[in-house]
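Read-outs: derived from the displayed coordinates by stated rules, not from any lab. Worth saying up front: this structure is predicted, and the values here are computed from it rather than measured. Cβ atoms are built from the backbone, for glycine too; each structure is taken alone.
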Structure I
Amino acid sequence: MQQIPQSPHRAPGRRYQRLRTWEILGGLWILAAGFLLHSAYEWSGHWRPIAAFVPVNESVWEHLKLVFWPGVVFALLESRFLAQEATSFTTAKGLSLCCMPLVIIAGFYAYTHILGDNSLALDILIFMLSILVGQRLSYSLLVRPREARAWRLPSRAGLAFLLIAFPLFTFYPPHLTLFEHAGTGLYGILGQPAR
């Protein structure tokens, strides 16, 4: 029986499929972890050490943690398996982690401006859309490393900013609308610390 020569495109196809699978798994992880983290501060009895990583009030800013920190955790896991084969890994993940919060901010303020009020269903839909956009962006840059080069510095700068900003603005929030607890005029950590 004569062997059919392997197509030169088969190996890249497998690589793309592997990258796609990782990005889908990452999206599912971020979705599940984000839902679980939403009430983690309350469930913990307002334990301050986790405040930098979970929402401590109902501001838009605090809800950005629901995509950011699960995304960071998954990227660290993913890097053990993909970083060597995907030369644009850090850029792709950095840009994805910056993009997801931006989609939430833009989506939330756009629809509340149009409707004049917020909707839990639309908030959840925007949360899911942000994950889809972020993971799709990550995949695109992983399979097109040349395009990722232009984003190397902005993605790393944005990632560094968010890694510092989430803990800092949790404990010292600017008095801006983005950081305001929904409808109360309060900022930062709410609730009583655990005794």
Structure II
Amino acid sequence: MGRILTAFRVFFGTLFNREIASKVREVLSVPGPILEDAREQPAQKPVETPRPVESKPLQSEAITLLATLQREARLVDFLKEDLSNYSDEQVGAAVREIHRESKSVLDRFFAIKSIRDDEEGATIEVPAGFDAGRYRLTGKLTGTAPFQGTLQHHGWEATRCKLPVFTGSESAARTIAPAEVEVR
């Protein structure tokens, strides 16, 4: 049935359309074997256009960290709380747990360690060619490195940075802690 329909389309297309008639004449003027080859060739598949990749909502890494510190240590609740109505003992008890849980989050995400292992107050030497991002020199700074001085703070560095991947919606991308509602 397909060939009959094609024959009718060619017949009427040739009869009423000069362009089609010209193309049919051109095809029919080619010697036999080329027509055979054309018949045997499968129709070309349409080129598939790639579908646009749906981008997932992004959450700032800072908000991810803050949300984790809130979820696991209730840090934002503590910092936003007015502590003037609490005794020092009550605040101290709350701080102990917040400190422990916040430290756990920082260790898990960043594996923080000291830049210098020396005790604070120790005399140390800052080598020539030191990285200004790792050493902040204060006091009377004259001459060129190496410098001798007193270690005021040992510094911190992250040995890794592995934050969780945000999987929420676009509207939740700036949420630090969701509102909690107890349904009755």
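Comparing distance in nm of label points 7 Å out along Cα→Cβ at positions 50 and 82 across I, II, which structure shows the greatest value?
Values: I: 2.7; II: 5.6.
Ranking I, II on distance in nm of label points 7 Å out along Cα→Cβ at positions 50 and 82, first place is II.
Assign the value 2.9, calculated as distance in nm of label points 7 Å out along Cα→Cβ at positions 122 and 170, to the correct structure from I, II. Of the options listed, only I reproduces it.
Among I, II, considering only relative contact order in percent (Cα under 8 Å, 6 or more apart), which has the greatest calculated value? Please list the in-between numbers first.
Values: I: 30; II: 25.
The maximum falls on structure I.
Each of I, II could give Cα Rg over 2.2 N^0.38 Å, but the derived value 1.18 comes from I. With distance in nm of label points 7 Å out along Cα→Cβ at positions 130 and 162 coming out at 0.9, pick the structure among I, II it was computed from. Structure I accounts for this read-out. From which structure (I, II) was helix-only ellipticity at 222 nm (-39500 (n - 2.57) for each DSSP H run of 4 or more, over all residues; to 500) calculated, if the value obtained is -13000? Label of the originating structure: II.
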